[in-house]
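Structures given as structure tokens follow.
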Structure P
Amino acid sequence: MLATKKFEVLDYLKTEEDITDYLNVVLEEGDYKFLPVALADIARARKAMTKAAKAAGVSRTSLYQSLSENGHPSFETIAKVANTLGYRIALVPVSQV
């Protein structure tokens, strides 16, 4: 029997370039429900989940739940986590993309 290993995105988020590429792919795909999951992955890769939870004003456990595939984080939570990770959310006219 062939042994398989569960895919773990953290194995591929080793550099800032890897992280930026990952975030850009998530956003370019247009399926925005994956943005919170991607932010959680980035926080885990940078070992910054506790810092992100503190910035968002929630417990670490709550943030893990909120940023999961089944979570429903508020825009404020997403923005605070993104900011903690060094990102700013900006709206740009489609004509400039």
Structure Q
Amino acid sequence: MREAYNTIMEITVKLPDDLAQRQNPGREALEALVIEGYRSGALSHYQASQFLGLSRFQFDGFLKQRNIHEHAYSVEDLDQDEETLRHLQSKCVL
């Protein structure tokens, strides 16, 4: 069983001067990291949305604005979510 961790980790990234001059370089770097993590499968849809402080629906909009469609919510995602829901219900968590 996976346990939820409520700790926060801070990461410092050194950016080249040309990138550091952008309006919000930290946010851009975070978004790029999350997009790549999501595309590669290292981050789930939920994890990626949490990284950016977005709801799952807002994250879908975020992806759509950036023309990222290769990991749209699939039947497999629905099956996994249903399995998680059943598990949590059986543990009386929900």
If helix-only ellipticity at 222 nm (-39500 (n - 2.57) for each DSSP H run of 4 or more, over all residues; to 500) computes to -15000, which of P, Q did it come from? P
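Given a value of 27, 54, 19 for P(r) over Cα pairs in 10 Å bins from 0, in percent, for residues 8-55 alone, point me to the structure among P, Q it was derived from. Before the final figure, lay out each step's value.
Details: P: 27, 54, 19; Q: 25, 50, 24, 1.
Label of the source structure: P.
Out of P, Q, choose the structure whose coordinates give relative contact order in percent (Cα under 8 Å, 6 or more apart) equal to 14 when calculated.
On the way: P: 23; Q: 14.
Checking each candidate, the match is Q.
Computed from the coordinates by the stated procedures, all read-outs in this text should not be read as laboratory data. Bear in mind the structure is a predicted one, so any value in this text is a computation, not a measurement.
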